[in-house]
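Structures given as structure tokens follow.
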Structure 1
Amino acid sequence: MVENAPMTSPSKSELLLDAAARAARYVAEERDRPVFPTTGAVDRLGSLQFNATLDRPLDAADVIEMLDEIGGAATVANTGGRYFGFVTGGVEPVGLAASVLAGAWDQNAALPVMSPVAAHLDALAAEWIVDLLGLPTDTVATFCAGASIANLTAIITARDTLLRRVGWDTAADGLIGAPPIDIVASAEIHSSALKALRLAGLGTGSVQEIATDELGRARPDAIPSAVLESDRPTLVLLQAGNVNTGHSDPFAAIIERFDPATSWVHVDGAFGLWANAAPDRRHLLDGVELADSWATDGHKWLNTPYDCGVVAVTDPTALESSMAMNAAYAGGDGGRSPMNLGLQMSQGARAIPLWAILATLGRAGVADAIERCCRHAERMAGELAVAGAEVLCPPALNQVLVAFGGDDQTDAVIDRLQSGGEAWMGGTNWHGRRAMRISVSDTSTTGTDIDRAIAAVLAAR
């Protein structure tokens, strides 16, 4: 058997410098490349499996060259200012640079003893997030692999806490035979919250929906009376930023109707919760601070590199009670240990690029970035309406919904736009209509990008 010698440190440095140079070229060209890769570029991906196999490995430098030349051409340019799909943010330059440095460090953030720098920046970034989002001062925030995991983390914590209040220990006794929990949710709650209910063993079949209004907001007058009259533990799921319209549920009017002694309110705010960091948009989230937990994404409006979810809980003890793990070799000093605040033990130091972004932008810079995206969305909606498109819902944040006549015509416009490469928007269903969903989430988007995107949409009609 041929034994490959470990790469020397100078060789590792050369490989990293080559990759960094290729990455820098990609970034320099990101605004000029097609937003979605060409058919030819996608087809070339198949050549990767012929050039390298498990029985015929390649030199490391050749692998990086293949990744750059073949893989790079088949990327979606969501960092180039004209990608408006899936509420996908771009990446702040300092966050990208910090992630490169953190990648070279390869730190495990599970315990402070495993990486003092990761532990320090994790705690500091979490404190800043709580402050920036206007959450109660005793709230604990922690980082995870996205808002889906954040929702799951919060819902498990809510489940355990609600059952503990009625004398049931989920950790010891599981869920078989546990007292029932009433679940009430906005009729338009995001699918990731429903998935979290399934994974937490609560299921979705018993969810009682709160009907929504014409903007997609849960209606306080539509809360099922049976839930309000019940003395059973109740989990309430609301959202900051409807995934189609950007509008948020009226938190104060809904939360005040539930007894805090028997309820837990969780808010899925993957992108919408960031409106609380923008003074001119904060009123749209009135009362969101009254909840018990929140989920959001750093890689949406803060434009951190993937992935970086955030879960925040008002009761740190409740979160740790649900998430802590015990192992003789992994004891801590009683301080903040990220592995005891989430689902993962081993975990990357997600807080490092997030901290770098916050340290660079500051409070005013984050607010300006969010407000800028919102103004771009408003302009997009206004100009498309003037040009004859039907705006289905007035924009509140960064989401725009438009239709172009019937459903078939709308889908045809979306298809032509996506294949053109100048800009990319997705399709969705909204209150019985097909619609183009435009999400302005890349904070590098400029007025020129909006001009080009509008022209591309109109040319696709």
Structure 2
Amino acid sequence: MQQELADVRRDLETQGIDILRLLWPDVLGLPRSKDITVSQLERAAGHGPAFCQATWTTTTRGDVLDGHGSLQDGLSDMVSRLDATTIRPLPWEEGVAYAIADIDEPDGSPNAIAPRTLLRRVIEEYKALGLLPVVGPELEFYLAHRPHGQWERVLNKTGRVYQTGALVDPDGTFLYLLRMLDRLNIGAFAGNHEFCPSQYEINLWHGDALDAADRTFLFKTAIKDVTARRGLMSTFIGKPWSDEGGSGFHLHLSVTDVNGANLMGDADGSLSLIAMRMMAGILEHAPALVAFCNPTINAYKRLGPDTMAPHRSSWGYDNRTTFVRIPPERGAGTRLEVRIGDGAANPYIMIAVILAAALDGLRRQLDCPPASEGWSYTDDSRPTLPMTLTDSLDAMRADTFLVELLGEPFVQAFETLKRDEVRRYEEAVADPTTREVTEWEIAEYLEDF
């Protein structure tokens, strides 16, 4: 280990990097980190640095909840472990590089709550079947400024979907973001202004599931870092403003064999039995998936009938109103697009639970229901999804397969954070059923997610 760290140190020093920013995702998906001086890397990262286990159930408001026993055991430590393959120099901050860490117990065993470890465990289940999951993330976000003391959209002109240039990027922030992400080497290859004013999308290449989750985590971290340096704010939450549409996190999913051949389609252009069974598993577990893919109060103000976000556990061919869409590409591009995700979702958790649900479909050889056609919101043959965080948490807890696969320690930590979120919202808001975005949501989510 010491020799490996010495090699990493020398390589970083050769690149002019003197600070390594060690990042790891908490349960909420927020980046926790520590800056390490590269000159001290062997000692600083040889067994750590350590963090407090209570971070797993620390809310955005700074409350520490007792959701997994850390308070009873005296606020014990957990230890970070540098993954040197994730090191990426920051093009916007001279001398600094990102690196992602795994989180272990002090004895070196994997931490049961760590989202990255959770995803690794699900991937291993696929490898046992001779399958490699491939994921393509697709996220939207808004840019905001604060000219009058509160955050406002930087643009308010509608009708500029699929545009680029000065009309949708007057100060060059979006173009600067695209260039910085390209130099960060996380697979960013294109971008544009989205449907709503001041809403943008930057596309990332697909890749193996863990790599895709890592790059998505760094993507969100980088965008928030870069915009903050320009005095702006970027937000991925599903519904930042009542008068405009939401931001989604769509997940493109396929599996290959060990040689990299796509297994989602047949020679005649139809979906393979593997693809259909994976989709059946996803739809079977759809109510529980909603909780992990829409983990905030705010997310449910993006969902509902006629919102261009899913409302039923349905699927369809090139149909953007369904839970699972089948894009028109075939051959190596054959895939499922799971459209339920909210921009605030933790990428490691969201990818892990969707893969887990698809795995259940494969193992139990589930049959897929018929495809929905047209406006799927009116397809009464398919059940509606949970439309509140409380209802989706109830569905999550009732899904014994997902709870067992994910593990009780993780599920308990996630549920503790989210039930507390619901309690605080209901105590603070006069009408908790309102579809309007409340000041409580702005304070709770806007800047952090």
Structure 3
Amino acid sequence: MDKLLRDAATRAQTYLAGLEGRAVAPSAAALAAVSELAGPFPDQGDEAAKILAKLDRVGSPATMASAGPRYFGFVTGGSLPVALAANWLAGAWDQNAFSTASSPLGAALEMTCLGWLREIFGFPDDAGGAFVTGATMANFTALAAARHAVLAQVGWDVEQDGLFGAPPITVLVGDEGHAALLKAVRMLGLGEGRVHRLAVDGQGAIRAGALPPIAGPTILCLQAGNVNSGAFDPAADLIPTAREAGAWVHVDGAFGIWAKAAPARAALAAGYELADSLAVDGHKWLNVPYDSGLTLVRDPGSLHAAMSISAAYLPDAATREPYDYTPECSRRMRAVEIWAALASLGRVGLADLVETCCRHATMLAEGLSAAGYEVLNDVRLNQVMVCFGDDSLTERVIAGIQADGTAWCGGTRWHGRAAMRISFSSHATKDADVVKTLDAILRVARSNSGG
């Protein structure tokens, strides 16, 4: 065991040290070699050291270098060294964070992290919380609490009676709402086709006057950080009105809500602390390893009602039991990486992480604009969208930069146009990486346009 784990650590360190010198995307040859890991299930197993060596030899070159400094796709954060190290240690602990009985440490770390996260996002001290896989399950968990609460208001017990014959729930979502939120709506049986889409402005934020009259069970879903533009729905205008009318207000804050941690950006997220629930990722801007998401719910009773379980072998809960607040029972101890990251960064370091990513986005956007290319969004957070001419040319530039290997930037559709989408969310990115990425984008763009 000792020799194998030391070998794994050495291989991991070698992999991380080599990220700077390799292309961000894997080569065609590296991807083709993955077939070596396939084949029939063997009758006899192989030695552990040989298995690890093969996995490293074949697998490491076939990865996307998203842990490196120039991966700008899908709002993917790198892993802070302390968070990665904590992840390794937790893997050795092999804790089931199901309950205080199965992992007293896991339960204690969740309580500590919940206190810190409530403070960061401005939620009350007694707000409920759950540690889940990511924003999709965080949205699911929060909306399950919302479903309970709005139906309980009209006398319907959804946990016991289900949705058959239940009063209909109106779900209000901005027209630029994220697909992960809508997936959660589908999984909860609320029906994506029944969602009422609200008018948005040119940056994809809900218009302040777009709320319809609210009556009956209603859930309003806001977005803190549009996945393309980084825009925020006007929470200070929408939340008080919706809550006064009896609606539950949920926030999909997967990455953008971390703006609250940076004094220079916090005004973007003003008013979101008044929401009833919040979904946020840890593996995006907090830079902890996958998978890591969080739900906060103002009324812990609604979260408990939606998620709690009972069984003969479970004791009467004298304290917060994780299994009463999450969709999963058996699960890994996600709080350990969040605790390590927050303890390492502190308030000042977390603010600097967020602010640096935003500054890098501005650097790149200004460089693209100065070169004559059209930046499509107001770059106030960490997202940049740019087009290089018509759709065909923009798509060629996106494909070209991905093949070039210096950096990896994805594509999107924005108001009917093709655009390159660049997301800054990694601690590993330095000013020099922004300069190198800008140079590569301009080189590829000019090559494809004949310049």
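Quick notes on this one:
- Among 1, 2, 3, which structure scores highest (criterion: FRET efficiency 1/(1 + (r/R0)^6) of positions 240 and 400 (r between Cβ atoms, R0 = 35 Å, to 0.05)): 1
- Which entry (1, 2, 3) yields the derived value 3.1 for distance in nm of label points 7 Å out along Cα→Cβ at positions 8 and 48: 1
- Source structure of the calculated read-out (distance in nm of label points 7 Å out along Cα→Cβ at positions 40 and 328, 5.8) within 1, 2, 3: 2.
Quick note: the coordinates plus some simple rules give every number you see, no bench work behind them. As the structure is a computational prediction, the values presented were derived from the model and not from experiment. Cβ atoms are built from the backbone, for glycine too; each structure is taken alone.
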